[in-house]
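The next part holds the structures, each set out as structure tokens.
Bear in mind that the values in this text are calculations on the coordinates, not laboratory data. This structure is a prediction, so every number in the text was calculated from the model and none was measured.
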Structure 1
Amino acid sequence: MKRLIYLIIGAVVTLSSCGGDQNDQNKNSNLAKGGVQYGGVFKINETSDFKSLYPLDATTVIESGIINQIYQGLVKLNQEDLSILPALAEKWEMNEDATSFTFHLRKGVMFHDNKCFDGGKGREVKATDFKFIFNKLCESNPNNQMFWLFKDKVKGANAYYESTQNKQPLEGGVEGIKVIDDYTLQIDLNYSFAGFLNIVSHPACYLYPKEALDTYGDDMRINCVGTGPFRLKKIKESETVILDRNPSYWETDAYGNELPYLDGIKFSFNKEKKAELLEFKKGNLDMVFRLPVEMISLVVGELRDAKKGGNASYVMQVVPALSVYYLGFQHKLPPFNNIDVRKAFNYAIDRKSIVTYTLQGEGRPAMNGIIPPFKGYDSEGVKGYEFSPEKAKEHLAKAGFKNGVGFPEVALQINPGGGDRNVQIAEVVQKMLNENLGISVKIEQMQFGQHLEALETGKSLFWRAGWIADYPEPENFLNLLYGQNVPEELSTKSFINSMRYQSAEFDSVFNLALREVDQAKRYELFRQADQIQVNDAAIMPILYDENTRLLQVYVKNFPSNAMEYRDLTRVYFDHEDDK
């Protein structure tokens, strides 16, 4: 099974289906130049609810998948190779030592029409709008989970954050964010950071107008006003989010066709993965992301039969993901404030067995660090934890719990979602820890919002977590373990470093890497930092994911990528392939 899945990585293959009459609802003969077709509503399901669609409080891949279609920033990612592309900035310059970036904005870009504006008509974007949102990014606010992106990096960001904590915001905002004129913005950094454009591509840097925040306040979580190809039309929480085409969108394709091609996007929230797949087979969904573990063999078998019979109705895309699935430890509380306990847990787990048997070959065992295999990064140079019950027992005894005697029962906190995968992995980990360490672990399930709240506020000791890259840079993973992202009080929410891991050695090497302009040298320093956190058993990595999609065969211009970054601006339906 594993061999077969790897054979199709990066390729597009087809899968047979019963089809469905509802496909006809999307058919549209509005042919444009270049053979593309206008029309249709793209239907996607998510198996977990969103918490917030406000860019500074959107912390999950589900939320990003929605707001990517509504909002835009200065730059964006290429959906095929994750390189940086112009967005609201049509061009930019970086100085020699990568400490200053100057962005030149497009003229004539309009915000979505919305009642927050006078007369309900969206106005033109100006550089002052970016000054406003970047100040908000550096503001102390319960709805801002993203200060870590600019913290320490942007000149004046820390000082402005502290001033807002004291309710006396500095006049002029963040010092390093400078409006040169209506269409020119300059960002100055405290140190050289050649990867800063990746930071600017993050959804937290997406543009929204001050008028929207003034009008909606905390309700920005469900009231979205951006500049993107789609506008928010309707939200019924836990059921549906509907976006429609932005008729005033600024971008055109190479043939001069106005974008986007689609009429809209519909997100549903069916929590059952099997039901989601069934809806896809009926033609009621245009895409499925990830398959139920227990159905992988069946789907791949159908795929193989379809290739032989030439009866193509679906497309399957599989690519290695910039994603790590791990279990987190609370470092500030016993028993996981003891490094030997953390090492014992890491040695007690057979990751290869979990991937091969429990997940039927879905993913790759996490035998290295927190950073998945990454172009240009030596992940193989990081020595992780092999399966060794003997070493596991030695470390547990060293921690004072020989044969598990006296070790407290701990809860492994998980959330529903991802089909049954979270439960299946948790149950196997529970069994392995009991068999190899003689300790008792109970499994506690919480809804996703409660799950995040508990681990971010220090109430959880041991939990399931995952990280999909926000931008294609090793720094994005190591930031999860940067000590400066840990608040002083345990009760204070710690979104980015929920483990509250702190190591002066790690932080020192990590900071050197951030300041290194040469990519090869920077990546080597990141590798060293990765090895330091592995030696400290900072987390318990389980697997590096793969992104698996099923698409209806008529879906065009929707390449998969390692971040599952989705941009539906140029997606269209070609129903000539659906006959």
Structure 2
Amino acid sequence: MDNNSVYKTISNDDLRLMILSASHSILNRAGEVNDMNVFPVPDGDTGTNMSLTFSAAAESVIGLDDGAGADEMLDTLAKAALRNARGNSGVILSQILRGIKQGLGDSEALDVAAVKRMACSARDTAYRAVMKPTEGTILTVIREIAEFAEQRFPEFEDVREFLKALLGAGEESLKRTPEILPVLKQAGVVDAGGCGVTVLLGGAVTALETGAAVPLEDETKAAETKAADKEDIDTANIKYSYCTEFLINKSASRSVTQFKASIKPKGDCMLVIDDEEIVKVHIHTNHPGFVIEQALKLGELTNLKIDNMKYQHNEIIGNTIKPESGADEAEPPKKYGFAAVCSGSGMDELFRSLNCDVIVKGGQTMNPSTQELLDAAETVNAENIFILPNNKNIIMAAEQVNGLTEKNVIVIPTRSMPQGITALASFDEDASPEDNEVIMTETSEAVKCGQITYAARDSEADGFDITEGDIMGVIEGKVKVCGRDIEKVFFDTAKELVDDECGVISVYYGIDADKDEAKRLTAALEKEYPDLDVSLNYGGQSVYFYIISAE
């Protein structure tokens, strides 16, 4: 190889050699990279995960026919990496490789322009794969490599020199990771995943410069790599204990999007990569069983691995998790607990009578914050906690709680207090959390709810010219009835709710409603619908004179 001539393109033989050299390089330095792997990404062994991921993919490329082109080699590399990806770093690496392949596009020449596109595509694909990207990690290194490529590629004609410059940009980025992630600075190391990227790129550059792959060292020598010094990291800050990963061989019609949505609230560092016949899953969670059950709805599982990251991390730094001396033994948690958002003393009593543990004051004019809902969940001594927001404007806040606590929080998306009451009434103590979630959601969704209130201002809504003080019947957030006579609005709203499938009508009168009027209106409903079970309850809610539910 003539190092003095301009090297404009990478040949297919060069590419195959670069992949092999990168594989040897990461295998040789896996132990070194492992020793950098500290909280907050205690996936275990980043070096091992990246080396096994890439080396298995490289073997697939080396096994191709000699006539394989760049497109086939990169496609094989990316797909094999996904199938063999281990840990968070391995999955991200597989997506970097996937982006490299996509960046090649229809190009027939691996020149400077093509390498620039591949670097940018690798960055974009990696960031899309991670739900909540963390800077100071492998993502930062690949991003800053891509940014250098975008800005500086016109300066280069020689692809070898360009790749050397990209390697230099990656190494400079890696040096800066401790300034971005304080835990790295505390431990005195750079990011392990970012280091793995520079090791791989360094191996590839060496092959292109010398015409030979980095020699593969024996396992004993690689294991003797000097470990970086690490300080003790507080494992109490690890929210999710179990690193869970597996492959799904798709066979069901359920969409991967639905699967992702179902497991997202159960952890972090989630990666769900859909690659035609298989889905690669990685998540940190406290409930691996739930994740697995959801995955089984998509197909058969393979390569299943679950690691306890707290014990794993303490084993690495030479510590053991021990109970606090003198600590009082806490009362064991019950299996199920409940928190509900309520407005009105009567509603409070109704929910408590259905064994609701905590009432969060709130409703239409007072939406509780996520912190308030979190505080409520934390006060319930239970393994599984159901939150009933009972208002569509509170559902989103409630859904944030699960990511802030180690408890298993399940939000039943109830949009009204009657829906919450029905959800609680349908709860089955002997059923699993997942089955109860389905049952409670389905039964609550079958409840139609109408609210009788007054107009606070002049407006136009849902086809009505509304005047301040008008009485309105609101169903599912839309004005269905409007008038000045509360009795007429009450009956017209009930008529909107009742259908042939209805068997029960419940009326809840508020703090501003007259009790005798409520009894009279309910008695009239019983005459109007003699075949239905009609009941009257004191809700004590503000804003709404009456809440009518039909189910």
Structure 3
Amino acid sequence: MGNGAKALIQTLVNAGVDICFSNPGTSEMHFVAALDGSAMRGVLCLFEGVATGAADGYARIKGKPAATLLHLGSGLGNGLANLHNARKARTPMINIVGDHATYHTKYDAQLQSDIETVARNVSTWVRTCPATSQLAADTVEALRVAMGPPAQIATLILPADVSWGEGATPLELPPLPAPEPASRETIEKIASILDDKKKKCAILLGGRVLTERGLLAASRISEKTGAKLFCEVFPARFERGAGLPHVERIAYLAEMASVQLSGYDALIVVDTKDPVSFFAYPGKKSYLVPDGCTPHHLVTPSQDAVRSLELLCESVGASHVAPRLQKAERPGLPTGDLTASKVCQAIGALLPDRAIICDEAQTSGLKLPVYTAGAPRHDVLTLTGGAIGQSLPLAVGAAIAGGDRPVLALVGDGSAMYTIQALWTMARENLDVTTVIFNNRSYAILNIELQRTGADKPGPEAKAQLDLSSPPLDFVAIAQGMGVPARRATTAEEFNDALARAFREPGPHLIEAVVPSEYQGLKLKALPHVLNALDAIPSGMAKAIKKKIAP
């Protein structure tokens, strides 16, 4: 028997949770000390949002939870944005949040806060452990909830005296139930809809079915029934590239998403939600399933989504149908002045096999899907909850989980500054992460939204809130100050050379790609008018415009 912290760590390790992304304080010192001699790997992060984002990236690639160690309510609060993204991704995670000793809380010390209320925003399960003797059992319960099914976030609050108290015994996690597939009735009902020649059907894929098994089953169904394949706008993990079925992502801009979904009678939704607009806009729809189109859900989050899709494949008689696979093809290297599109082109030309892309490129990444469609097989992790500042932390966790797999983090300049501390952890852990920062010196996505929301014509004060040019951010200096080799690229040739070198050499690298905004001047002013016209022109023309803007 030992103290509570040692029992907690050993119980986590017994269940296979052997990494902890941490930003500790005084209340967590016994947990920190207990790392010595344990099988738990501690990874120090200089900001709590890096720790929570890294745990998310780790779980998405590894398929099992990581732990975070956070300091009191304020530390948990600092990590909330990336916990929000993790919740939307349905990521398994266990947060260990230190608290004051149970007898100390009555004094309302300076860092005292209501941790449980903060945690409930992002956690399915929240518990403050009352006694050392209860800690291992509470840890087992947290593990059970986090691992699911369905996978969820659990937050265990650890008072300091519970952590240092003696007499705790580690426990084993009992076997968890395997998820069941969808009912035969549900599968047969959806199969009959897909088989109905009078219905034009689309299949919207998300969550757990965007890996190889699910994609192959979906492609066979599509080839047999003629149903169009889509995937959710921000998937948690999306396997793509040569040798896998190509699936079209739903557009971020609601007007374009409506164009993609128009004309269908039935939408088969697999492990995701019905598509909705990211925000509300005056005079525009929030719910994007077209009028006259009926959504049908194959699975619940607690069911086996991949097996259910394979059973649906059998039910429509498509098990032996050849899937349509993406051919291996790459674009040539770009030349001339550097643009965001040329950055995406260079990535498609040079992306190494088995890479992991953490994509938070926003407007700068619009051409990334088309340029990387035929690149060697890779994973894409996206901004599932829309809270920016995710890509760099996500890359930390993905690199540790992926082992020898190269990681590419794509991020805008504004987003990068939210969690720039992740660069230090990349250097400290010597992670093979190439970071590309699209420096267009603005919150470019918000310039678009300012036009789309119908707000008053922006004046100088309004425009200043979205401008990052004064003073200009020097990401090369910032990266080098955190121990990451960095280069700035202003031409396509400079970027090609920097990216090839970063992929070739192990360890972290950063490339600051100085590019103009994809939408500015007349193009920015025209965009809302083009989007507003999409529902008033013939479908074929609208789809062609959508493909031109966001292929």
Legend entry - For -14500 (helix-only ellipticity at 222 nm (-39500 (n - 2.57) for each DSSP H run of 4 or more, over all residues; to 500), calculated) the corresponding structure among 1, 2, 3: 2
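Comparing structures 1, 2, 3 by relative contact order in percent (Cα under 8 Å, 6 or more apart), which one has the largest value? Don't jump to the answer; show the numbers that get you there.
Values: 1: 20; 2: 11; 3: 14.
Between 1, 2, 3, the highest calculated value is found for 1.
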